[in-house]
Each structure stands twice: as structure tokens, then as C-alpha cells.
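Trainee: Next up: some structures, all given as C-alpha cells.
Just so it is clear, none of the values below were taken in a lab; they were calculated from the coordinates. Owing to the predicted nature of the structure, the values given are computational and were not obtained by experimental measurement. Cβ atoms are built from the backbone, for glycine too; each structure is taken alone.
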Structure 1
Amino acid sequence: MTTSVQKSHIYRTVLNNGIVVLVVENPAADIIAGRIFIRAGSCYENQEQAGLAYLLSTVLTKGCDGLSSLDIAEQVESVGASLSADTASDYFLLSLKTVTSDFPQMFTLAGRILRSPTFPQAEVELEKRIALQDIRSQQEQPFTIAFDQLRDVMYQNHPYARSALGNEATMSSLTQKDLVQYHQTHFRPDNIVISIAGRITPESAIALVEEVFGDWQSPPTQPLVKLNLPKLSIEPQIKIKPQQTQQSIVMLGYLGASVLSDDYAALKLLSTYLGNGLSSRLFVELREKRGLAYEVSAFYPTRLSTASFVVYMGTAPENTQVALSGLRKEVDLLFTTQLEEDALQAAKNKILGQYALGKQTNAQIAQIYGWYEILGLGIDFDTKFQQAIASVNSTHAMTAADQYLREPYVSLVGQEQAVNSAIAYFNSYSTTPVV
């Protein structure tokens, strides 16, 4: 028996086999976008198999029951559609988009791929070689090096410490058998959310999903995998990587709140205020006024578990010490000085405006509601998030900064003399130990 709920323009149904279906009818354009989310991101990998979900995303569309990689590509390209797979920390995603008349055909193909992938050995080996090239290439990029070592020291043995690609050792060891096992474990109807937006009625969308997935049943003797993530202790440290680069990367990281926390909106707002765009505090103070930064920004990704609040700067080697000092000072101001009301309101306007612009296309609409559902937030989170941002006041923002942003993890990449001088400064300023 299916259960259905209509909330404003979003239609939500749970099929008999556990698949959650979200439909937004939007006849404005002759396009339908579909997003199929699975709770099977990199958090669900064993540490020894890091990169498995990523590898699966690269080979999932390279063969399924009765169809080769070329057959699939020809079906998709012959109608000008798009079909791709991707993975994130907290979920796996299969995306498709096509004109309305071709959507049933493409959705049926997506269903075959999702349910019966063949993981051809030749394709697995090819994608592993490409992934290994990407891993080696990233090891030469100063920003990636800085972020990887920051993430490693912040998250310790938590899955968030790892790159989606894993490392050379784990990626090299992955096998076709590993892919099959991972797929059989996580790709099941009671672990899936299907989000559809476009020129289609809820009734037609549900009928199509029933036709493609309705006979799919979860193994009755295999319960869903439950994540058991390690608890994190906050032990700020400095990590350095001397490297003969043209610029220094200076990066500060803080363990922040998950999306489930009451402090999520306040930290999201502070991240926007600090480092989002040309009018942000870091850009104006450290690049425009002081000329320190080649690039400067802040980011605070949405995560089901403990998120990371990161500020970083690319600067000339001779400015490494003053850049580190400047970044630390700007973050410290968040918990020592209340934001002025006009600055707080400007940050709210920016984040809410960007949020609204991110829900214009059918692909964006299907993405955001499916994403909220797979994270367990529910489709109401769309409204709750906007209300939470609007209700943040300067006291809440300052309290959140005081709780989460007091003592940073630090990651430095650059010329040896430059990073060492920055450490000498930092040691006189902080109790954070050097690693």
C-alpha cells in the first residue's frame, strides 16, 4: 500500500517496496529531470576500500543487463538526453534529464542500469587507471594537498577524512567483486529516493516509477546497513607541507555543526559573510584593502555528520605569516565582536538570494528536494532553512562562533622558509601544537 502526501507543489509518495517518490509538476519548459538518490556515499565504505563508491559511479553506466557501454551511450545521445552517476559523502546519485516525450524511455534505461549493472572488467580497469591518474594529479596541486592534510587531521578515522577517490593503495586494490558486493548491499528499494521535476503529472510519474521499479523487492533477511561513525575529539594541530610552489596556501579549519543542528543556519550565515563573493569580509579586508590574497574564501558544506568550517587564502610566499595572522584575526572577530545589523542582513540577503536562484531549473528542483529527503531532513526543510536563516540574530551568530570557531586546525603548503616563519608566529599566538 502506497502512502502519499501533497505539500504545496510537491507530491510525496512511498511505494509498497519502500521507494520514496517526489514529484514537482512544472510545465514551464518541455524538460523533465530525474534524480535517483541512494544512501550509499563514501561514508558507507570500509577504510580499506576507500574510493569504492566513486569507482562504482564511473562504471555504473558502462554496462547493464543486455546493454554494453556503447549501447547505453547511443540510446542517451540519440535523443540528446543526459545520464550520469556521481557520489558524495552521504549519498550516491544517478541523474537524468531529457525532453518530455523521451523521459519514459530514459527513465526505463536508468532503471535497468541501477538494478542490473554488469561492471564489465575492462571498464573497471580503465576507470581505475583514470582514477589513479587523478589521484596522482591532485598530489601536485597545492590547494588539494592543503585541504587533504587539513581534513586528515581534523577527522582522524572518520570517513570524512578521506577523499572520494581514496588513495593509490585503496583504489588499486578494488575489484569487480567489490563493486558487485557494494551494489547488492546498498542498492535496494527501501534505500532509494526518486525525485522528478518537469512537465509531468504526479499520477504519470508514479505510474512510470511503479512500472520500472514496482516489482523490485529488498532482501527480507538483510537489514539496511546502519552507519556507526566514530565520535570526533577536537584536538587542533598545525600540519605543514614544504613545497617549492609559487604561492603559499594558508588554510584554517574548524569542526562545525551538522545540518541537523540548531547552529547550522548561524554557521552557514557566518561562512557566507566571511568568504562568499567579492563583497565578503575576507575578500574586502585581505585582498582589496591589504593586497594579500591571490584568492581567499570560506566554505561550510552541508553534512549529516560533523561538518567542516574552512577559510583559506592563496598568497605570495613572503606574505605567508601575515596571511595566517589576517585569516585568524578575521575569524576571531566573529566571537569577540557582534556583527552589525546591516552586515548581518546583507549576508542573509545574499544567501537567500543565491538559494532562490538555485531552484530555478527542473534539474535544480529535482536535486534539492531529493537531497533533503535522502538526508532525512524532509521536503519541509526547504521552508525551514529559509526561516532559520532569516531568524538568526547577531547574538546567536556570535554564540555559534564562540562554540565552534575558537581554535583552528591549520594547514600550510608552500616554500619551507615561508611556512616555518608562519609556524613561529603561530606558536607565539596559540596553544595549538605543530604536527
Structure 2
Amino acid sequence: MLYTLYEAGFYASTPMRLAARLTRDFWSSPLNPAKDSEMGRRLYANADVFANLTKRYGKPAWGIDSVQIDGASVRVRPTEVWSSPWCKLTHFARDMADMRRAGRRTREPAVLIAAPLSGHYATLLRGTVQAFLQDHEVYITEWTNAREVPVLEGRFDFHDYIDHIRTMLQVLGPRPHVVAVCQPGPPVLAAAALMAEDGDESRPSSMTFMGSPIDARLSPTVTNKLAEERPFAWFKSNMIDTVPGPYPGMGRRVYPGFVQLASFMSMNLEKHQDAHRRYLAQLMAGDGDSADKHLEFYDEYLSVLDLTEEFYLQTVDVVFQRYLLPKGELEHRGRLVRPELIRDIALLTVEGEYDDISGIGQTQAAHALCSGIADALKQDYVQPGVGHYGVFNGKRFREEIYPKVRGVIWETELKLAKPANRPLPNKAKAA
């Protein structure tokens, strides 16, 4: 019922939204001699804010056409290399002619970036991808909006996520690297443990966990406390709804993206309100550059997708209520997941000092679980002055966190004596 009411509200507001757009276009038109008047800017600003707050945000475009490598511009083309009804594996293929001109003549390490399936699209990691493209063959998981998957395609749960990660690592070939951002931490660690136990030739060479709830019992945040305080039945009764028509997934039970977005925003409601007040003031003052930065952020932040009922509820149960992985009780398809059997996979954990989603210690817990990995292959890093988002995006990620991840990947390449890779970059040596 909630989903239907949400859709009804969107369509009911269409006349007002169209009127706001017309008002915005009229008062921003270069043919309007009063557009730069105080009244004109005020009318334009208020209409723009209303139109943006009530519009439907679809999946954003990647917008990555090129990347700077050693001072040279290298063209980039996103290419689908594998897919299922639930996920698309995208390879950001760099133009080989441009790579040779940049002095890169051999294939660089393959890195799978496991994007979170927690409400936002993979494009939230645009900055992450751009950073890794400087030194790696980058692949990323693009999860499908559950409302777009017909009911006939069946279920998708926590264990299907593990299977998908394992399959995609196999697509990348022998000994790729994996970077799990936030939510994927537990299932990615589970996949790596199973692959290590099986001696899978595509088991990761290194695994990096960034702001991941490996053990959500440690340094609990508001998110963790909500999961602990509410019984499992509450989540099923209050957070799940049915996809209405005319979506392809009509009839599927999901955790709606707009519910997740409301949860995200409520955690920092005053911050978001202040941001929109500043945006309104910037528009009225004619500060277009600052307003554009606001739009760029919120066009991404307000774009959300639905999760299947079974995946969401299992994640709440397995990760945030029963803590099966850190307690050594997680089973996958009848097999106990045993991270202690991992021997030859390097481990890096990254946390943010002010992370209010995954508190400090939750990601570091991977080190204790992976007791079979030698200390020489383990590193932990806490980035000062950043919250959850800053762990994988922004200036400090580019300048301080990414060099450490790159260093671990390239050091692992050398330790494993993997062929057909160029020498370790100077930047990686310094890291």
C-alpha cells in the first residue's frame, strides 16, 4: 500500500511540478528582460527547488569518457562483460592506443569493485572508479533495481549475492583483486573464503574492505542500534512493500529505495535542510557554480533502487542481528564459511574517523577472522577527518586512501610474481 501511495503522490503532484518547471524556464530565459531582477531570481530559485525535490530521479549516467594517466588523456568505454537478471558486470575499458602513448604497454591488475546493494546505484562510486582507472583494469558490479526484474525471474537473496561475487571474480580470470565498499564486505569475505578453501584459481590476490560491517557488534552506530532494538518481524511488517504497476517487477515484494533514502536523510536531516537552504540562497544570488555542485551531489544521492525482500531481510538477520560471520556460524549452501582458511590473499581494511554508518572496528574485525593470513599481508588504515562517504570518494580518498589501496595491490602483484604486468609505479612504491 505504501508503494502505491508513493506513486500516487508522484503523479498527483505532476501539474504542480510542470507549473514549477514552466516558471523556472520563464524566469531563466535570456529573452526575459526581468530575469536578473530580484523578483525574477526569487521566483526562479523557488520554482527550481520545488521541481528538483518532486521529480523522479532515474539511474545516473557514468559520464566517464576519459581519464588522465601520467599526464596523458586516455579514452574510456564502459563495456558489459557479464550479466544476470540481477547484476551487470561493467568493464571500464581503456583505449590501448592511448595507453601506449601514456607509456603503459602491458595489462595492469584487474580489480573488481563490489558496489553496495543498499539503496543507491553503483554510480555513487564514480570517483572511486576514476581513481582506480589510473593504474588498473577496473570492473564494477551494477546491481539491478528490483522493481525492474519480473517475478518470473525468481528470488535474489544474500546467498545469491555471494554466488554473484564468486562468478564475477571468475570472469576476471586468475587472481584478480577485489574492493568491497560498505555493505558488500560480509558477502565478499564469504565468497573469498569459499574460493580459498576450494583452491579456486580466481580467488582474489588481495581484498580491500572499506567502511564494511564485518562485525556490526563493534562501535555500534544508529543503523546498528535500530537493527538491534527492533525485532525481525518489525522489519518484515514495516519496511517491505509490493511493487505496483506498470513496473516490470509488479507484484514483487521489495524494500523500496525511497524508504531507504528517507532513512539515510533522517540521520542527518538538519544537514540536508541546510544544504537546500544554501542552494536556494545561491540561486537567488546568481551563484551558479556553487548551485551546480549542489545539483551534482543530489542528482546522485536522490537516485535510489529497490532491494528484494529476501536480500534485505537476510542482510538484517545475518549481518545486523545474529552476526553469523564474525561468530563463525555463517553457512552458505550447506557449507560453513571459514575465513581462517584464507592463506594467500592480502588484506587491507579502511575506515573513516567519523563514519556514522560503520563504526571504527567493524571493518577491522576482518583481521581477526582471517587468522590464517600472515601479518605481512595485512594492513589497516583509519582515515582522519572523514565520514562514511569520504572513505571511498572525495579529495582525501584520492590523495590519501587510494594510494594505500594501490600500494597493496601492486605489492601483492610483486609478491605473487604475476607475469605480464608493468613495474610497480613510483607512487605505489611511495605508498
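Trainee: Just checking, which of 1, 2 has the largest value of distance in nm of label points 7 Å out along Cα→Cβ at positions 65 and 257?
Mentor: That would be structure 1.
Trainee: Taking FRET efficiency 1/(1 + (r/R0)^6) of positions 153 and 401 (r between Cβ atoms, R0 = 25 Å, to 0.05) for each of 1, 2, which is largest?
Mentor: That would be structure 1.
Trainee: Out of 1, 2, choose the structure whose coordinates give Rg and Dmax of the Cα atoms in Å equal to 23.3, 68 when calculated.
Mentor: So the calculation was done on 1.
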